[in-house]
Structure I
Amino acid sequence: MEKQEAIVLYPSPPIGHLVSMVELGKLILSQNPSLSIHIILVPPPYQPESTTTYISSVSSSFPSITFHRLPTVTPYSSATTQSHEALILEIICFSNPNVHRTLFSISQTFNLRAMIIDFFCTAVLDVVAGDFAFPVYYFFTSGAACLAAFFHLPTLDETTAGKNLKDIHTLLNIPGVPPIKGSDMPTRLLDRNDEVYDAFISFSKQLSNSSGIIVNTFEALENRAIKAITEELCFRNIYPIGPLIVKTRTGDNKNADSCLNWLDSQPEQSVVFLCFGSLGLFSQEQLKEIAIGLERSEQRFLWVVRNPPELQNQTEPDLESLLPDGFLNRTGNRGMVVKSWAPQVPVLNHKAIGGFVTHCGWNSILEAVCVGVPMVAWPLYAEQRFNRAVIVEEIKIAISMNKTETGFVSFMEVEKRVREVVEEGPVRERTKAMKNAAESALVETGSSRHALTALLESWSPKQT
């Protein structure tokens, strides 16, 4: 009996990476339902229970998707002395023997056609190279401009003469990327002594050894970056299959209905939505400053507030103590503050939303693009400053929230930007145009559909 064909997906442990990889699996199944999708799960270094409900939901809704949980491994180093990224990389590396055993087990029952890995999972290439013959692809969960920067990273490392990127004051020239400050590069690349800097250099050198790279973007959004990768950086097997939007709620709670019901009572395109992701935390001083700016702006707003870093052990924020005295009462007729979480995709899709203050996570950017909502870019960590430069200076679908040298944003800046983002102007027009382009990319004859078809054909058995 002929074995069923299968694709193996290998995401990085954080739930955001897992959810994106699952959505990719669903997309592949939508084009080839006969495939079996196998997702290998490295145990996360913290809160493993946070993925359990989500995985159970996917398993029950998509019987063609199977999850394989790897055994827990113990890193040599103490988690208290490592960055989050360094700990994840070490766990992934230590999991290689378990990945090998899992791949071998799957191959006994299925015909493995390809493996798709997260950038953080590059260490698995050593596992595949020795004993397995299937091609390996990357799924790059940020944009094509960021991918171009990683392709160029080894060259940048050699040509900066031992300097740290954070200390370079001239603009960097990277193919496919607007001239960018060294300090706007991804956080872990700013200092050569960072514990994951060398790993990222090594991973970047491996990109061109893959069979292809899948990117969650589309040609009209990042045409110059995609062209730079294929022509200047000489890697042609790039598959821009986006926008791939995560529609699954991973934090559903009572806030969802209250947010959407409140928006139903607001005028069209009148509300500014402020949301900064699950790791987007502000000091209490900054929270109060945001509140003052929102109050002075007289704009309608929906604001998701999380506890400051020093109060993360508390279950939910105490808004009365975190925000200025009387703020909630004074703004209650035009603003809503929700604790910790809101259903971002449904909120952005609501007709009342006129602007989005975002931390510039790539998924959040794509979600805003798909509904034509202009953004205020307020990056906080990882590659978000890089993304800010791309969407403000290159794509021109956002305005920038300017900070002081210490990273603080004044109430005057908040007031100015939340007023500006809801106005009619070139940023709003550009965002609407990108919404239309995103829709066109996903139709049967669109660029992203062509890229997806080419991807599936690349691992299909060749006819003789």
Structure II
Amino acid sequence: MTTAQSAAGAQTSEFDPSASYKVLITDLIGMSLNAQGTADFSEVAQHITARGGLFYNHAFTGEQTLAPQQIHFFYQPQLSREQELLAQTDRGQYDACIAAATFLPKDAKFRYGAVRIGAGTGNMGSDSWGGGNGLGGIAPLMNTPSFNSRATAQAAFKALLKVLPDLAVQEMHQLVVDGNFDTGKNLAQFPCRKLEGRRLAVIGYGNIGREMAKLGAAFGMQVVIYAREKHRVWIESEGFEYAATIIEAASDADVITPHTGLGVLHKSTGEFSNAGLIDASIFAVMHQGAVLLNYDRGEVVDINALDQALSTGQISYAAIDADIFKDPVSGELSGPMVNYRNIYPKHPGKMQLLPHAAADTEHNSRVEGAKQAVDQIFEVIKHQRVTNLVGDLPAGFTNAGAKTVAGVGKVTANNITQLTPVQIQALAQHSQTIASFWQNMQSNPDLATSEFNPQAQQLVLASNKLNSLMQQLGLQGPFEA
């Protein structure tokens, strides 16, 4: 054979220097437009070349002669429909795949697996790795968590700021432009409540959920997080309130934002475990006129319950970011957004619908995520090392652990062992200053003001510097051994 492709499981996963390896890229790897008005993929293409790979802005035709001992990346972001994808993948024509939003059908075959640019892998449906949860396949499923976490959280918070604080900005703007507003006389007609003190219920303590919690805290909101019990110590250590159930988190909440993903696909029913997770029982315990932010997956909200809650005013506003697809021939729409569109006409001014844009439109996040995906592909093909494994580790591969953006997601031993001597010295110095002050306070509780004030000043300075440095180095958040 001249290539590494074969029927699934027919060959070992060891790197063959006499073979050529092919990788399919099914989504955009750059979002900014170039001089020709098309999405710019040049940064990632250059990264591939710098790593010793080859980049092609077209599909593999089967007629090309590919250089051995190299990894060839074929860029096909226009692929989206199942028939189009299977025409290029159902016989294992490519060894691996990089995808973002594209749904990879179950019969697509990739013996070295795939990397999803982003965290959730519900769209990675190939049986090569056992479907979206990566369970039971012969190839590894990987992701690039954290690269778009902040972009997604910021977009969700942007949607919240459109309606809270509930200041009638546009109305007052128009009155001012028309010359019909007197600050001294008319402001009393526009009372509002600030975000500070309002209750934000975050459902899930993954990367995006945690970023949402941090944004809420920055605005002075009372943040409560529902997650599994094992996360409680870390949630509380960051100053957030822990809730053992979704009902508990949602009780009297002014805003709810789910970040759980779709969960496990039940093959017997074809339903995901988190479908309809935010239902009527959740809406019922929230503060009257609460806000729903669903920048997770469209299916996690019970659409009938949302319809009813919007009708009664229990939910005053719903901002949704979910997939929607259009058949180029029939024009038929599909995807989870369709259900939201169906109820939209009944609730004018109460809904904002976006096409799963938050995670997939920010250029830097996509480029950096794609670069890491490329690195993970090189590792898995050349060395059989799997970075950011999702689900099971197939035979013939080794787990290389996690790699995320500093400050987003979990803190690992690598974050600490890779610190420089200068960084360690600074951390130690600030910590010693803080410890010395409190030890001195214990032994000398009646310090004179002349001694206390200078020491207290050094305490606060050291505390601020330590906190800033810990944040800068990505040493805040949950720790994962």
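What follows draws every value from the coordinates through simple rules; no lab data is involved. As the structure is a computational prediction, the values presented were derived from the model and not from experiment. Cβ atoms are built from the backbone, for glycine too; each structure is taken alone.
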Which of I, II leads on distance in nm of label points 7 Å out along Cα→Cβ at positions 259 and 355, largest value: II
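On FRET efficiency 1/(1 + (r/R0)^6) of positions 115 and 419 (r between Cβ atoms, R0 = 35 Å, to 0.05), which of the structures labelled I, II is highest? Kindly include the intermediate steps, with their values, before the conclusion.
Details: I: 0.10; II: 0.80.
Once FRET efficiency 1/(1 + (r/R0)^6) of positions 115 and 419 (r between Cβ atoms, R0 = 35 Å, to 0.05) is tallied for I, II, the winner is II.
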Given -12000 for helix-only ellipticity at 222 nm (-39500 (n - 2.57) for each DSSP H run of 4 or more, over all residues; to 500), calculated: source structure among I, II: I
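Using distance in nm of label points 7 Å out along Cα→Cβ at positions 51 and 283, single out the structure from I, II with the greatest value. Show your work: numbers first, answer last.
Details: I: 3.5; II: 4.5.
Going through I, II one by one, distance in nm of label points 7 Å out along Cα→Cβ at positions 51 and 283 is largest in II.
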Rg and Dmax of the Cα atoms in Å, for residues 243-298 alone was computed and gave 14.3, 37; which structure, I, II, did it come from? I
If Rg/Rh (Cα atoms, Kirkwood Rh) is calculated for I, II, the one returning 1.03 is structure II
